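Some structures to go through are shown next.
Every number here is computed from the coordinates shown, using simple stated rules; none is lab data. Source: prediction; values computed, not measured.
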Structure 1
Amino acid sequence: MKLIHFSDLHIGVENYGRIDPETGMSTRLLDFLNAYDQMVEYAITNRVDAVLFAGDAYKSRDPSQTHQREFASRVARLSSEGIPVLLVTGNHDLPSTIGRASALEIFPTLVVENVVVSDHIETNTIHTGDGPLQVVSLPWVRRSNFLSKEETRELNLDEISELITERLTSVVNSELEKLDPALPAVLVGHVTIMGAKVGTERSMMLGRDHTLLPSALRHPNLDYVALGHIHKHQIIGHDPMVVYSGSMQRVDFSEETETKGFCVVDLSLQREDGSRMINFEFHPVDARPFLTIDVEVRATDEDPNAPVLAAISNKYIAGSTVRLRIKVPEELEAGLKESVLRDALKEAHYIAGVTREVIRPQRTRLAPEVSKGLSTRDALKFYLSARNFSKSRTDILLAEADNLINEELEDSE
């Protein structure tokens, strides 16, 4: 039985984008849909038995009609190919007000075949081409689902979180105990596991994180745990394997070095419960590159643009979202030509910024016994030497100083 596990699409993230003239949509929206399409194509080409989505289809709790159309059209394509899809709601999928429908509820409302949406802790049996699969759903939970106002009135936030963790662990364990050990079983959750490495999702947080201990998911009836909510792909534990698939596209520069993709899991129906997973693969997608170019201009550089242009030429910037960060001595800053630098970056998909860090060194001061008796020209020569100016630049400045001194002497005669 072959499964796909993915999460955190966040359709609607449009930073570092521009309007695509052909579609009228943000190029960043197209980035996220492109990654999504790669997963869908893989699922259809390889005839996977089920696709498991661990939450956060959208960036916003109230996605636009365009965003909903694009997400739903791909789910419908999987459905039409006979591939079951299970969607667990994440914190970005839940409406801000209790009682309002979530953006994912359109699928059960329209009774879309082969699509199951889970917005509460439950177990569904999905019928795949290779037989039944038990899926325990752990969607993002609201605090009010576990605690009443009376219970939390005299508790601080840490105490509330601890109590939620205890009750969440108890409910999950109760659900796992109900599983039929004769059938393969996975858990799909949108939650933070203690010890996971977090990143950009912190800046996108909607609501306070609830955490589970890794031990809460160690159960003999589980063959795999598919998680979402944290954008960095990582394996949290084994026996069973507990995995965050990570987000499908880079959101910002904090994810610059992360590989993006989805997980492919193979289960053997001939093995016993808890040991059915026979293969795991993280399948990378072609995500938009983010590239930081750091350059330090030295005081000895005659043209401050030259080392910057050289650094740019050494990078493959075509199609990337690029930021250029330059450290430059104070006396050379005025020589930087931003128009020239931006022109060198023209093959980038988006220039996120050209920033300068101006280095202002401490002033060189001569001790009184050293400076006593020095001529103006000698003092200048000493200063230039202390600042590590090149010989050619020093000669030019001294020549100019000589001209000024001579002019001053001629005027005084």
Structure 2
Amino acid sequence: MNAFAAKTVAALSGLVIALAATTATAGPAQAGPAPQTDWQAAWIAAPQRASTGFAPNWSEEGFTGQSVRQVVRLTTGGSSVRIRLSNDYGSSPVHLNGATIAYAAQGASVRPESVRRLTFDHAPSADIPARGGLASDPVRLDTRPFQSVTVTLYFAGTTGPATFHAQGFATSYRAQGDHRTDTTAGAYRQTTHSWYYLSGVDVSGGNKTGKGVVTFGDSITDGFASTDGANNRYPDELAERLAATGQARPVLNAGIGGNLVLNDSAWYGDHSAARFRRDVLDQPGVGTVVVLEGVNDIGFSETDTPTYKPAPVVSADEMIAGYRRLISQAHAKGIKVVGATLLPFKNSDHWGTHAAAVSDTVNQWIRTSGAYDAVVDLDRGMAAPGDPDALNPAYDSGDHLHPNDAGYTAMARLVADQLTPRAR
């Protein structure tokens, strides 16, 4: 290990210790309602329509007389919290009989002193409207950056298919009956790796930091191939790196595995421009978006994977027009846009003559067009020594497309280096 690597390991080790200490020493929760204040998104998940997906999930069956407990890690703290729920893909309202939020403990257990019952317009239950969303009332709960909280939802009736986020790379839990206030994990005997209805956790009253950063993209942003439950997705690593270098900012993950710039998909969500307002522009407290998307648009036509067929063959000009739409939307809202070049993907199932040519053209445009407020060159920064078209083996999860944990850490470093004052 060279000196730079040793220093990096030491710094990250110190950060992990500091984060653990911060979580362990979070101040006691305060009871009672909280006043309405300015909100900052501390965690988000991009909603998707119910689907079979890549792994077993509960979205198509929904919930009947069940509690679902979900664990999420916040990237900024405050003295008050609220949750946001999405029924964007529901054809009828979903009745929520109650919800709680608490500090996470081990697995599905929570810290007893922290359990807070949530209300909605001062009522303990509410309907999540069809094709719409619902926010809870504020509740006092002291939270710290990088602290995990649980949100527990109870549905006494039948929800039908559930709006969800397919690939959470974290464990969610289900129990029969009303177990919103349980502090132990005993009733939560079923698990999944998706999030259901929960689309955001916001905080207020914390120490002021820079405006939030939304990372917008596909499975590479979503965290595919990162270690489950370890918060090693590149947005997680980015938030940690910014905090470690004195530039703390909330980082919000708006990735959806398989997502496309130009086309909708039953499994992979609405295309980029269709979901950009919901997942980026309307998030509270956001100042910057990092756009990393397009490898599926140009690569699905090269693969035999049956999950997106027929896959249109797209041109570089079509891709660039799609990026320009996102940039225009963000700039109209006063949000800065960091453009990320597509990672090398030679030898993956997305690779082929056409995909290679379009990728080269698109990446060169991202670097040189001046359309973005800043550019992070992941194509060059993540490439294998001696082969600029291939992902560095040290960063390769094994499919030559998705990074491993070390690769996501490297991505975070490259992106953090571009989050300069001009990109804020």
Structure 3
Amino acid sequence: MRSVWPSTGLWRHGDFLRLWSAETISQFGSQVGALALPLVAILVLDASAFEVAALGTVLFLPFILFTLPAGVWVDRLPRRPILIAGDFGRFLLLATVPVAYAFDSLTLAQLFVVGFFVGLCQVFFDVAYQSYLPSLVEREQIIDGNSKLEISRSAAQVGGPGLGGLLVEVLTAPYAVLADAISFAASGLFLLRIRKVEERPERTVVNGRKASLWTELKEGLRFVLGNPNLRAQAGCTATSNFFSNVAFSIILVFAVRELGLSAGVIGLVFSVGAAGSLVAAFTATRISGRFGIGPTTIAVAALFGPTLLLVASAPAGNAALPFLIAAQLVFGFTVVVYNIVQVSYRQAICPPRLQGRMNAVMRFMVWGTIPPGTLLGGALATWIGLRETIVVGAVGGGLAFLWIVFSPQRHLREMPKPVDDSGIAPAPEPAQA
């Protein structure tokens, strides 16, 4: 009897399938948590728009404080143990929310503390995760691997918010957070089963001595900032993240308090709209192959901001649903195509020994704009209103693509070869006093 399971490529790569399974489970849980955690603040603790935006800021604050040194440590240590610790750490932290609620002791301060340390775990996990894939699969399989991982992310965006909204309706928001916690525990168990033995990364040696953290960090900074395409990619993504989070930081408050939507309806909107992400995950490789890396990036980035205008123009009540779903469809499609192409590009050109630092520098630059964006969103919502704040985010995000237009990347058609490692030699260590 002929097997229905594909017999070639990553479908037969056991360790990749374990990584993929781990990511799929945690992505579904994260989509539930992304809806449930702020709804705990809104529905249970009656937080203001600014307090909800501040919670989003706290979640991303560790990316400003710890991402760069995390990249150095990821390049010094085996990456799988970092992934496992990140998963189990988030499980323990998130599990405290329903426990505190059950004992009637849940406070906004606890949400802020949990959010900060969950963000810290995510910093190390994300840097190690993006650096781990190139060591697990062959170079020519990187785009395929990223596409499959994005399929999981997109499928989670389709099913996760609807499930999250249902769990909030049935169990209340704090107990819905427990589903997110359990998903991280399950993900960690799958990662424990990966069999491939990692080679311990080689430390940078300068003048016969192991380089300091600062010296290794500067090496990663020089690699990213010295490459005009990576600079443009960082600028585009950072600009988009800043302005989109001006809008997204208060979008749940807008949906609940101005449009009058329930948690279940909000989750359903996100789920239906996320179908665009799923389509993108299946087609991104074909699209970039047909039109080229540069033109594809410009086209999808140009749509990031304008789609939010649909949200800002939505009327109250159920009449808002077509506007919100359409915005989600377009935004999800463009963001996933962008992410697959750009992440694959930087993984492909980066030497293995610099993957952690390269990803850390990129993550610092592109996610470092999120906390100030969320804070500005909360402040603007207080000063000028919720709907008007979303318009500001839409207009600013619509300019992000100009970084790519004015860079050499606009001409890039195919995935380039890795950068010559010899061109990024470390700087000499400073003289010892």
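Descriptive notes on the structure:
- Cα Rg over 2.2 N^0.38 Å, for residues 295-342 alone derived as 1.26 - corresponding label from 1, 2, 3: 3
- The maximum of relative contact order in percent (Cα under 8 Å, 6 or more apart) over structures 1, 2, 3, that is, the highest value, falls on 3.
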